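The structures come next, written out as structure tokens.
Derivation of every value follows stated rules applied to the coordinates shown; laboratory data play no part. For clarity, every value in this text was computed on a predicted model and none was experimentally measured. Cβ atoms are built from the backbone, for glycine too; each structure is taken alone.
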Structure I
Amino acid sequence: MEISLRPFRPEDQEVLFAIYASTRREEVAAWGWPAAQQDAFLRMQFKAQQGGYAATYPDAEHQIVCAGAQPIGRILVERASGGLHLVDIALLAEHRGQGIGTMLLRRLTEESDRQRVPVRLQVQTTNVGARRLYERLGFRATGENQIYCEMERPPV
């Protein structure tokens, strides 16, 4: 199936919530809350994330990842003269582990190579799988706290 990107549209809010929830559902389910409480919490967290991104990265390019015509993920990239900042990348759970994220990241690193600028990102310290993927693609840790590891990939 062909993977493509299209600009985010306001009517994408529900699919964005589904993508966000799929990245947190397992974590939240472990707390033992009823489904309605989990959903309410995830919606609150999603709105906070969206608001934070809009305030912090107002010029970031927000795209929807599609498999054919079906939305399956999102990628949010801030482009500035000093480099590219991968703000967020997420796929629905059933589309992870198929090389889609790797392909999207390679596109981003190819862009950074052409422009001769680094790509920067933050990843949760507990997200070992994502961190391994980033390291495989040439990213190196540049800082870390209890929650996030900051990573950078210089242009090649």
Structure II
Amino acid sequence: MLVPPRQTKSNRILAIGAVVLFATVLFCGALLVRFLAQQSELAQARKLRNPVPASAAALSAGQNVYEHHCQSCHGAAGNGKGDRAQNLSVTPTDFTNAKKMSGIPDGELFWVTTKGHRPMPAFEKKLSDQERWQVVDYIREFARRTAGK
């Protein structure tokens, strides 16, 4: 009759360590896959063209969205110094920085608005595509105003 070996304390510790290591590798792998998928999605989003012309009506609608959903963190002037900014773990983007903003395509602004970027929430279910494109148009106005000074 075959008798299984006695479980010693060191064998149990090794077994638990192996399980913890396996779970950690699995978790990190899942995070890496998610990160790579997001980067691919963002790369595709950067190619998107804004289908909403920056008309007076679109800018007005975008301003309304901005005031209700963005201003408390990004500030009334779009400089990233809203009332809630100091309490955030990440400084909100300064939309008045024309040099920086010129390097961010409309599709990326739309994607970040859609998916969120911690601590900023996602607006995919709160705002329509049209509203998110309109706020992109409005956000662009901060850099235009600064560059025009």
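Summary of values
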quantity: Which of I, II yields 22, 16, 8 [semi-axes √(5λ) of the Cα gyration tensor in Å, for residues 43-82 alone, calculated]; calculated: II
quantity: Which entry (I, II) yields the derived value 19 for relative contact order in percent (Cα under 8 Å, 6 or more apart); calculated: I
quantity: Computed 10, 37, 39, 12, 1 for P(r) over Cα pairs in 10 Å bins from 0, in percent - originating structure among I, II; calculated: I
quantity: For helix-only ellipticity at 222 nm (-39500 (n - 2.57) for each DSSP H run of 4 or more, over all residues; to 500) computed as -20000, the structure of I, II it came from; calculated: II
quantity: Distance in nm of label points 7 Å out along Cα→Cβ at positions 11 and 123 derived as 6.1 - corresponding label from I, II; calculated: II
